[in-house]
Structure P
Amino acid sequence: MAGLRPKYITFDCYGTLIDFQMGPTARTLYADRIQGAAMDQFVKDFAGYRLDEVLGEWKPFRDVVENSLRRACVRNNVDYRESDGEAMYAAVPTWEPHLDVVEPLKRVAAEIPLVILSNSMIDLIPHSVKKLEAPFHAVYTAEEAQAYKPRMQAFEYMFDQLGCDPKDIMHVSSSFRYDQQPATDLGIGARVFVARGHEPSSPFYRDVEIPHVGCLPAVVGL
């Protein structure tokens, strides 16, 4: 796959480009209410409920976060405070890019248009995109698509906006559950998995696996 030149390179944002801190933030937020190994289970449940919350009709991301926290609290018999969801949501704009992201993105952007498809909100995503520094051709959110990944509607919105066929795209993500599986089912031309360590590898759902975004220029022959 080295030297492949797609029409667009599309990216998941949180987790792949921005260091996704939902788990660590939850550990800090609930440190006074959950101890020891119980925290690991709580963080795992919180992640599972976030996926479940995005599979139905679109709702604001704030609701996704709050509902997931509430459900994780109920399951783990933890007191939920109304301020918890707000604190978690407010943390998102403060997250920084992974250290391997900014310069490689700039390098690739000089040759191939870059696009973000994020499970985010119109007023939330600019805080993160600004930190990436690279010029993006387009940035699309679940709010605009009225659907979250892994629902195909989110990807189809992006295809329609770009006016291109799925086979013309290289999609880069660190998540099989949210990105690589629907990318495979939709026939996206190339799927690059960034092995950040929060999901195990699955050869069926990726064409190329890289340990970090610093390897991406080599994938496209730069």
Structure Q
Amino acid sequence: MKKLLSLLFTLSFVMMTQSCSVNKGLAGLSPQQALNGVQALLGGASSNALKGFGSNILQNEVMQKAMPKGLSTITKLLGNSSEGNKALGLLNSALGSAVPDVAAGILGSATKGIAASDALSILKGGKTGATDFLKKSVGSKLSTALLPAITKQLTSNGGLSAITAALGSKASSLIGNGKPSLTELVTSGATDGLFAMMGNAESAERENPTNPVLKEIFGK
């Protein structure tokens, strides 16, 4: 019995020590150090996510999960024909041109504008705490700015007409007529997909930091 109690005490002490060690990096931070950490997290996460839009973004697993149901249905239908696949290529191209161009500035400015007094609570906000904060702060602004940019790209590259033609008779039941337009669906998917990809990148960096600033905070 004494051995068991001794073992339990030892395990309890080890767990408490580990807990203190894990939390020490956050507890000892100054407001400026915490802000540096948040900005490093968001800078890396946004850069990682925006790079994803330079390739076949509609095939990205995180993007697919974040898409509104209407857009997911449309992309699956388009993938069933050669005409539809060409239209998907134009949609990918439009997203690759519009999203990084518009989002980089908005996300960068919002990240720079975070108050040092908010930084520690953001770091303590869970594995996607910084991304969640940024989405709440500028998600609507980003979506508003992306809509005309995506519309312009899809119009100029012929994507809008190509998608409508490829959908054929199904187009009227999927877009418009009381439902969101195609560009609204694409914008919603792009916004949610971008933040979802940022959240994934943030979570990975918290778990295994590569940035020197973040190694000091989250390093094990």
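Suppose relative contact order in percent (Cα under 8 Å, 6 or more apart) works out to 36; of P, Q, which structure was it derived from?
Values: P: 28; Q: 36.
Going label by label, the one that fits is Q.
Of the structures labelled P, Q, which one yields 0.10 when FRET efficiency 1/(1 + (r/R0)^6) of positions 188 and 212 (r between Cβ atoms, R0 = 25 Å, to 0.05) is computed from its coordinates? Write down the numbers at each step before the final one.
Values: P: 0.75; Q: 0.10.
Answer by label: Q.
Where does the value 0.90 come from, among P, Q, when FRET efficiency 1/(1 + (r/R0)^6) of positions 44 and 180 (r between Cβ atoms, R0 = 30 Å, to 0.05) is the thing being computed?
The value was obtained from structure P.
So if we calculate mean count of other Cβ atoms within 10 Å over residues 116-123 for every structure here (P, Q), which label has the highest result? Don't skip to the end; give the middle numbers.
On the way: P: 21.0; Q: 17.4.
Once mean count of other Cβ atoms within 10 Å over residues 116-123 is worked out for each structure, P has the highest.
FRET efficiency 1/(1 + (r/R0)^6) of positions 76 and 164 (r between Cβ atoms, R0 = 41 Å, to 0.05) computed as 1.00: which structure among P, Q?
Details: P: 0.40; Q: 1.00.
Answer by label: Q.
Have a look at P, Q and say which one yields 0.8 for distance in nm of label points 7 Å out along Cα→Cβ at positions 124 and 148, as calculated. Walk me through the numbers before you get to the answer.
Details: P: 0.8; Q: 4.2.
Of the options listed, only P reproduces it.
Of the structures labelled P, Q, which one yields -11500 when helix-only ellipticity at 222 nm (-39500 (n - 2.57) for each DSSP H run of 4 or more, over all residues; to 500) is computed from its coordinates?
P
Tell me which structure, out of P, Q, gives 0.65 once FRET efficiency 1/(1 + (r/R0)^6) of positions 84 and 100 (r between Cβ atoms, R0 = 35 Å, to 0.05) is calculated. Numbers along the way, then the final one.
Numbers: P: 0.65; Q: 0.90.
Derived from P, not from the others.
For which of the structures P, Q does the calculation of Cα extents along the principal axes in Å return 77, 44, 30? Display every interim value, and only then the final one.
Numbers: P: 52, 33, 32; Q: 77, 44, 30.
It was calculated from structure Q.
Each value in this text was obtained by applying a stated rule to the coordinates, not by laboratory testing. Only a predicted model underlies this, so the values are computations on that prediction, with no experimental measurement involved. Cβ atoms are built from the backbone, for glycine too; each structure is taken alone.
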